[in-house]
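In what follows, structures are represented as structure tokens.
Throughout, read-outs are computed from the coordinates displayed, never taken from laboratory work. Just so it is clear, the structure is predicted and the values come from calculations on it, not from any experiment. Cβ atoms are built from the backbone, for glycine too; each structure is taken alone.
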Structure I
Amino acid sequence: MHQAVFLDRDETLIRADSLPPPPPPANPGDVVDPEQVQLLPGVQLACKRLKDAGFQLIIYSNQGGVARGAIGLRTVEAINDRLRSLLGPGILDSCYWCPFHPKGKVAQWTRPHDWQKPGPGMLISAARELDIDLSRSWAIGDRQRDIDSAIAAGLSPDRCLLIGPGTPIPDMNAAADRILNSNQPATAATMRMRALQGAPLADPRTRATVIATAGAIAERTGIPLIAVQADNESLTISLAADRLAGLGFLAELRRATNTWYSARNNGDSLWGEPAPDQRF
């Protein structure tokens with residue numbers, strides 16, 4: 001099952017309250033024209049960071065202006081399409097939005113509905129249709145009803161982030177920081193290996209082979225490889241593992257890459273023995 005970040009739309013991703021007031025029957029803060037869509041500062045980067053971390057990104061938005069007769073269904077979809085375009089290809093996985101409101105004027109849409117926030121319907125439908133694990137997912141919004149909707153759907157309250165002025169999390173980038181930091185494994189081992197002599201990792205083939213070998217060992221052992229970085233003389237890797245597992249990983253990586261390097265360099269070793277004061 002997938003992890004997702006559920007995102008409110010207006011004043012979370014795009015400007016709404018600061019736009020010129022739309023003509024009635026729209027309310028102030030209603031976005032009624034695709035040409036009005038403007039990303040809030042930092043939103044594009046925050047969404048890309050979350051997407052790159054493996055989260056599905058899903059809009060959940062009240063659009064009661066449809067029930068009030070202020071906007072049509074096609075215009076809502078055009079606004080969402082404009083948002084997709086500004087964020088970039090493949091960033092948004094889906095958009096759920098509720099056209100219902102119990103005090104509307106358009107009969108078709110004038111009634112209570114469990115998709116309307118603070119009801120949980122949009123998130124529950126998304127979880128069912130997109131194979132999402134709500135217990136491992138997050139929600140971000142600028143109104144309390146966004147948070148209440150997510151909690152009602154089964155998200156943990158500490159994974160439901162209220163953002164905006166006057167809150168501990170001022171914007172989307174801060175919310176992304178909170179999610180990505182919380183999503184790091186509780187235990188991590190970081191280690192560095194220096195080459196025996198010279199700068200052998202300056203050779204692109206040697207560097208690529210060492211990095212690929214680390215990835216192959218991680219895949220074979222099931223130890224998640226968080227990060228791998230190489231300069232001309234050394235390799236630094238971070239693993240979701242305790243110290244003992246990290247030592248075993250390091251020993252296997254040294255053995256495999258030394259064997260490969262020695263066969264191609266007249267018996268020379270790539271790595272020396274680890275220093276006695278090496279820390280994990």
Structure II
Amino acid sequence: MEPQSLLEAAANLIEQALAEDLGRRGDVTTAAIVPEEAQGEGVILAKAKGVLAGLPLAGEVFRRVDPEIRFIPQAQDGEPVAPRAIVAQVSGPLRGILTAERAALNFLCRLSGIATLTSRYVDAVAPYHAVILDTRKTTPGWRALEKYAVRCGGGQNHRMGLYDMVLIKDNHIAAAGSITEAVRRARAALAPSPQPSPSKGEGMGGGIEVEVRTLEELEEALALGVDRILLDNMDLPTLKEAVALAKGRAKLEASGGITLENVAAVAATGVDYISVGALTHSAPALDLSLELIR
């Protein structure tokens with residue numbers, strides 16, 4: 001996602017973030033203490049090791065509060081940072097800097113936390129060919145931003161939403177009566193005009209992915225010639241058997257119960273993809289702060 005597209009995706013969120021912070025009265029503390037004409041300069045520092053994501057959004061928050069504020073990044077999204085590293089410089093009207101501080105850091109800390117956690121998963125599976133994917137377990141309204149952060153951390157995006165990929169899960173199978181019937185219905189619906197995926201990640205467009213929970217269900221899905229099969233909550237021995245059964249017949253995605261402690265072992269089974277909900281729903285924020293230097 002280009003910086004301009006990222007800002008467009010975040011435009012309403014930035015507006016809402018400032019509105020909830022300023023309310024009707026604005027920043028009463030800063031207005032009472034800081035002279036209107038005061039100028040200042042500060043730096044945004046990393047207080048922990050991590051990977052950056054969201055610098056363009058932080059800069060946009062400062063500009064929204066006061067267009068005269070100058071925000072100069074000293075690093076780029078996707079770059080690793082060490083504790084005490086300066087990631088950006090901010091200068092201009094001091095009132096605006098202090099008023100925008102928290103909202104800007106909220107975007108930067110949250111997205112950098114996702115990028116940092118993703119990078120740890122990516123590093124853990126580096127010896128293997130498995131690709132780390134995110135899921136739709138995202139903060140409502142933040143999906144484009146959070147999936148952008150996953151890419152900054154070296155992961156890839158699964159489908160962006162319900163619209164860009166057919167993923168037949170257990171409840172769809174229950175509704176249809178069987179995997180075979182669910183796939184038949186999906187193919188019938190796609191046949192007239194399969195749509196290409198509008199996402200830039202791993203969305204499959206006209207392809208079909210099926211979730212299975214047992215080796216018997218895997219055999220059924222393989223016989224149907226689907227594009228990808230999601231192996232739900234299988235233990236390591238079962239994953240290894242699944243890989244052997246599916247070799248050359250379909251791509252396999254492991255999902256469910258994936259942690260930093262077990263992701264390397266899951267990758268070692270030979271699966272092609274590993275989807276991790278924790279990347280977006282459980283990533284701790286990266287600790288960054290603004291310190292005035294003038």
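Annotations for the structure displayed:
- At a computed -13500 (helix-only ellipticity at 222 nm (-39500 (n - 2.57) for each DSSP H run of 4 or more, over all residues; to 500)), which of I, II: II
- Answer label among I, II for the case where Cα extents along the principal axes in Å, calculated from the coordinates, equals 83, 35, 34: I
- Structure with the greatest value (metric mean count of other Cβ atoms within 10 Å over residues 30-37, set I, II): I
- Structure responsible for 15, with relative contact order in percent (Cα under 8 Å, 6 or more apart) calculated and labels I, II on offer: I
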